[in-house]
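Enquirer: Scrolling down, you'll hit the structures one after another.
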Structure P
Amino acid sequence: MKCSKDELGRVVGAIMDALPHGGVVVLQGDLASGKTTLTKAAARHLDIDEPVTSPTFSLQQRYGDQMFHYDIYNHGIEHFLALGLLEELEKQGYHFIEWGDETLVELLQAAELPYIVIEIEKCASDARCYKVFNA
């Protein structure tokens, strides 16, 4: 689906439909493709008033008690696992993971955690194309 920033509610709606009780949202896309922007839109949908920022250097951010945000770009999946963050994904809520890859998806499948994968691409100067893959 092709969306501008103002239309991100459609993508958030697809996330909420796929994961009505929470789960993991694996965000894939190039640098500056809009992974954090989508996470901000989801936070607005969940009535989270805190500022949402990329957890690039902190690895994990928590917003309220229902939203978690991870960025594994700098540290990789191995560091994520070594810190025990896979267990964090079992907590109730929505877990947005930037830079997730096939290894992460395989771990989610093995752990039988609910998840979806969203691939984000720049498809116009003011829009992104979102491909949503349900588990």
Structure Q
Amino acid sequence: MERLIIFDTTLRDGEQAPGFSMTVEEKVTMAQQLEKLGADVIEAGFAAASPGDFEAVNAVAETVKNSTVCSLARALEPDIEKAGEALAPAERKRIHTFIATSPIHMKYKLKMSPQTGNRKSRLCCKVCKKFYR
């Protein structure tokens, strides 16, 4: 049987709208409602972005019990470390890491070859793994 997985980004991506942001308490309340609605994964924020985002991800991780709590992280070891620390109290956790892979982004923004990007991605996956013991 196939299963649809609901990955909700409201707490992170929703704040990208001009003039919209939530307090830690509002994020926790929203996360509780998303959990009641049956969201499988709740992306609580970008823990490395700011102390406030770290606090929000951590508070959601402490509160949510049935959904997987997720933090976004660039493919940078310090970002992954912050995400892992913020998610520590979560019963179910996920680090959503990313790296630009278009040839233009890799060459001009990241200044790396596809081979270097591939190595960096594998290294970041190893860093993520240490938070899943």
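Quick note: the coordinates plus some simple rules give every number you see, no bench work behind them. Remember, it's a predicted structure, so these values are computed and weren't measured experimentally. Cβ atoms are built from the backbone, for glycine too; each structure is taken alone.
Enquirer: Given a value of 3.4 for distance in nm of label points 7 Å out along Cα→Cβ at positions 35 and 99, calculated from one of P, Q, which structure does it belong to?
Expert: Q
Enquirer: Can you tell which of P, Q yields 38, 28, 28 when Cα extents along the principal axes in Å is derived from it?
Expert: Structure of origin is P.
Enquirer: Among P, Q, considering only relative contact order in percent (Cα under 8 Å, 6 or more apart), which has the greatest calculated value?
Expert: P
Enquirer: Given -13500 as the derived value for helix-only ellipticity at 222 nm (-39500 (n - 2.57) for each DSSP H run of 4 or more, over all residues; to 500), which of the supplied structures P, Q does it correspond to?
Expert: Derived from the structure labelled Q.
Enquirer: Right, another one. Which one of P, Q has FRET efficiency 1/(1 + (r/R0)^6) of positions 19 and 75 (r between Cβ atoms, R0 = 25 Å, to 0.05), as calculated from the coordinates, equal to 0.50?
Expert: Derived from P, not from the others.
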